Structure 1
Amino acid sequence: MAMKIKKGDQVIVITGRDKGKTGDVIKAMPKENKVIVSGINMVKRHTKPSQESAGGIISKEHPIHVSNVALIDPKSGKATRVGIKVEQDGTKVRIAKKSGEVIGK
């Protein structure tokens with residue numbers, strides 16, 4: 001089944017150690033059912049020095065399962081599920097289930 005959360009969406013973490021935090025989706029990985037959210041699920045990476053970087057301990061975002069995040073309703077600012085609606089001209093748009101508001105473009 002296709003993921004309903006896409007790159008650039010504003011999401012809130014609904015479970016786990018970062019519960020309640022919000023951020024933008026940086027990358028969506030539909031094959032693994034995971035997303036990378038800015039500032040969420042941070043891990044420390046010990047890197048060796050190279051020509052590009054000095055090395056040391058770097059914090060970076062790690063993937064989080066898509067079931068652990070929910071889209072933020074554009075109207076109320078709370079977590080909502082995503083539905084798909086077919087417009088009059090036949091195009092599909094994503095809608096927020098709570099408010100019925102169209103998400104994204």
Structure 2
Amino acid sequence: MSGDERGELVGDWAHSFEEDGERTLVFRRDDFPFPPARRPREALCLEPDGGVRLGRPGPADRREWTSGRWGVDGGRLVLGPGEVFDIVQLAPDRLELSRSDQPGPEDGP
């Protein structure tokens with residue numbers, strides 16, 4: 001991944017779960033006009049210096065934030081130790097990821 005593509009990842013992304021595929025997660029820029037949702041959307045805030053803030057739904061129906069580091073390894077987005085996603089598609093307003101370690105329906109039990 002080039003430096004320009006890495007720069008395209010920087011910013012605030014929110015999970016657009018309505019667009020997810022069987023094995024993919026779709027994120028849109030945080031200012032995307034999302035339809036109303038009953039729970040808070042997961043969020044990624046990728047900072048230019050390699051810092052990341054991860055927002056996940058908490059018990060009070062609000063995002064709970066954790067911090068860490070992010071990077072790119074080839075065509076993969078690495079979020080701290082242990083969370084690695086293949087970058088399926090990267091556009092200015094859309095990020096599609098897949099977990100390469102999660103079996104799909106075609107992989108069997």
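Brief remarks on what is shown
- Which entry (1, 2) yields the derived value 7.6 for mean count of other Cβ atoms within 10 Å over residues 48-55: 1
- Given 4.3 for distance in nm of label points 7 Å out along Cα→Cβ at positions 56 and 80, calculated: source structure among 1, 2: 1
- For mean projected area of the Cα convex hull in nm² computed as 7.7, the structure of 1, 2 it came from: 2
- A value of 2.8 for distance in nm of label points 7 Å out along Cα→Cβ at positions 24 and 40, calculated from one of 1, 2, originates in structure 2.
- Entry that produces 1.6 once distance in nm of label points 7 Å out along Cα→Cβ at positions 8 and 88 is calculated, selected from 1, 2: 2
We did not get these values from a lab; they are worked out from the coordinates using the rules stated. Since the model is a prediction, treat every value here as computed from it, not as a measurement. Cβ atoms are built from the backbone, for glycine too; each structure is taken alone.
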